[in-house]
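Asker: Take a look at the structures listed below.
Laboratory data are not the source of any read-out in this text; all were calculated from the coordinates shown. Quick caveat: nothing in here was measured; it's all calculated off a predicted structure. Cβ atoms are built from the backbone, for glycine too; each structure is taken alone.
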Structure I
Amino acid sequence: MNHNLKTAELLELNPDLNENSVLQIGQQINVTVEKPLVNVQVVQEKLLNEKIDYQKVVEEDSTMYKGETVTKQQGVQGQKQSSYVITEVNGKVTEKTVTSEVILQKPIDHIVKVGTKVISSRGTGDFSWPAVGGYISSGMGSRWGSYHRGLDIAGPSNYNIKAADNGVVTAAGWDGSYGYRIIINHNNGYKTLYAHLSRIDVKVGQTVPKGSVIGIMGSTGNSTGTHLHFEIHKNGSLVNPLSYF
């Protein structure tokens with residue numbers, strides 16, 4: 001440029017402009033750099049209290065399933081006192097040097113445990129009781145002029161419903177007389193069905209381990225009271241769950 005100004009200097013003299021500004025014919029811009037007759041240099045020492053960021057640490061846990069995370073320890077910032085020598089020329093900082101640091105409080109690491117245990121989508125073939133205690137209020141077979149397709153389990157210690165074996169959720173939602181129901185494919189010829197739930201805690205496509213909570217017992221659909229209706233299907237045919245407990 002004719003005035004020997006760099007782009008950064010020109011932008012500093014004209015705060016309304018930026019690198020993408022298009023100048024118009026007749027537009028006036030400032031190209032005069034005011035330089036002080038005397039440069040004033042100030043050197044001072046400052047003592048500042050500053051925060052120290054904590055480290056984020058991830059620990060693998062083979063007893064937890066993959067995808068599970070648990071905060072083992074909450075991170076806490078530390079604090080330090082730093083001494084600086086600061087040089088200013090005409091009110092602008094030109095140099096800042098740390099001369100000493102004193103740790104007032106060490107930071108505490110933020111520790112998160114992540115699971116590495118892989119859930120098998122294939123069942124073991126050994127079914128566990130799908131409720132927390134309880135009793136069989138109605139068995140499989142003829143009932144009230146129709147055929148009861150599974151077991152009814154009532155009176156549990158709590159209302160958690162558990163997967164009877166490892167598998168993949170293939171259905172989770174409302175299904176007429178079943179109310180809210182879940183179907184798990186155990187990928188070994190077996191499927192299990194859990195009906196009349198008040199709440200579903202899994203999604204279609206989710207792999208669930210044996211014994212994990214999949215929902216809450218309820219009385220939805222055609223039901224006379226809070227209970228779990230439980231079915232086992234083998235190669236597409238109903239089988240009596242009592243043969244597997």
Structure II
Amino acid sequence: MHNDETKAFLAAAAAGLAYNAPLGDDRVRDLNRRLAPTGTGWRALDLGCGSGELLLRLCTAFDLPGDGVERDAADVERAAGRAKERGAADRVTFHCANAADWTQPAALVVNVGAGYAWGDTGQALAALHRLTHAGGKLLFADAIYRTTPSDEVRALFGDLPDLATMAQSAVAAGFRPLHIAESTLAEWDDFESDWRAGIERLGTPAARAFADQRRADYLGGYRDVVGFGWLILTPV
């Protein structure tokens with residue numbers, strides 16, 4: 001399959017998602033509660049923000065200014081459009097840039113599924129520690145292994161930590177964990193179904209073949225093997 005065709009399929013999959021991660025509305029409400037500012041003058045920063053939904057919800061909930069950083073121009077355009085629709089464009093700004101190039105710290109930092117911008121989990125957490133103000137909070141979330149993967153699953157996802165190792169990496173990077181959790185299987189099933197639905201809407205034989213392969217990989221391979229860990233951290 002041509003690389004351009006693959007990119008088009010991935011864009012179609014992401015375009016219909018509120019969050020490009022296994023994340024349900026109940027978890028969003030719980031995260032918002034846990035991420036509430038504990039001081040004045042807080043600013044939010046979402047590095048690898050995708051189409052900006054999580055950042056907009058945080059900034060709206062707590063009337064915060066914020067910055068979203070995303071390298072995909074189409075996502076940045078969607079995010080800016082959402083901010084305008086919700087009357088938040090005056091305080092939430094979206095930047096088309098690589099997350100690893102951002103240097104301005106914030107009190108409330110978010111990095112969901114984008115730790116690869118800095119390398120492995122430990123490298124990402126070390127970089128994010130430098131970007132999180134003292135007394136602030138970091139929401140860090142990424143893929144983990146729940147059980148030992150098969151060779152085929154490891155070939156798809158590479159080397160991932162388990163949840164305990166992810167939490168220990170956060171401590172080693174200079175954080176204290178405030179909350180540790182992982183996505184439920186129901187959140188994963190909904191995410192994978194909605195992801196494939198975006199590709200199915202293209203309606204072409206190639207798109208259907210791509211969706212078929214993703215479904216086979218998930219149901220026959222990484223379902224309940226690959227998880228998604230959520231950490232809320234504070235720097236020390």
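Asker: Given 14 as the derived value for relative contact order in percent (Cα under 8 Å, 6 or more apart), which of the supplied structures I, II does it correspond to?
Answerer: On the way: I: 14; II: 23.
Here the read-out was taken from I.
Asker: Right, next: For volume of the Cα convex hull per residue in Å³, the calculated result is 279, so let me know which of I, II that is. Before the final figure, lay out the partial values.
Answerer: Numbers: I: 279; II: 119.
Working through the options, I get structure I.
Asker: Here mean count of other Cβ atoms within 10 Å over residues 152-159 was calculated and came to 16.4; which of the structures I, II was it taken from?
Answerer: Going label by label, the one that fits is I.
Asker: For FRET efficiency 1/(1 + (r/R0)^6) of positions 64 and 208 (r between Cβ atoms, R0 = 30 Å, to 0.05), which of the structures I, II scores highest?
Answerer: Going through I, II one by one, FRET efficiency 1/(1 + (r/R0)^6) of positions 64 and 208 (r between Cβ atoms, R0 = 30 Å, to 0.05) is largest in I.
Asker: Tell me which of I, II gives 0.55 when you compute FRET efficiency 1/(1 + (r/R0)^6) of positions 128 and 144 (r between Cβ atoms, R0 = 30 Å, to 0.05).
Answerer: Checking each candidate, the match is I.
Asker: If Cα extents along the principal axes in Å, for residues 168-223 alone is computed to be 30, 20, 16, which of I, II is the source?
Answerer: So the calculation was done on I.
Asker: Suppose FRET efficiency 1/(1 + (r/R0)^6) of positions 80 and 184 (r between Cβ atoms, R0 = 25 Å, to 0.05) works out to 0.00; of I, II, which structure was it derived from? Intermediate values should be presented prior to the final figure.
Answerer: Numbers: I: 0.00; II: 0.20.
Value 0.00 for FRET efficiency 1/(1 + (r/R0)^6) of positions 80 and 184 (r between Cβ atoms, R0 = 25 Å, to 0.05) corresponds to I out of I, II.
Asker: Matching task: 2.3 is the computed value of distance in nm of label points 7 Å out along Cα→Cβ at positions 24 and 56. Pick the structure from I, II.
Answerer: On the way: I: 4.8; II: 2.3.
Structure II accounts for this read-out.
Asker: Starting from the value -13000: which structure in I, II was helix-only ellipticity at 222 nm (-39500 (n - 2.57) for each DSSP H run of 4 or more, over all residues; to 500) calculated from?
Answerer: Values: I: -500; II: -13000.
Considering all the candidates, the number was obtained from II.
Asker: Taking 0.30 as the value of FRET efficiency 1/(1 + (r/R0)^6) of positions 120 and 136 (r between Cβ atoms, R0 = 25 Å, to 0.05) derived from one of the structures shown (I, II), identify that structure.
Answerer: Details: I: 0.30; II: 0.60.
Only structure I yields this read-out.
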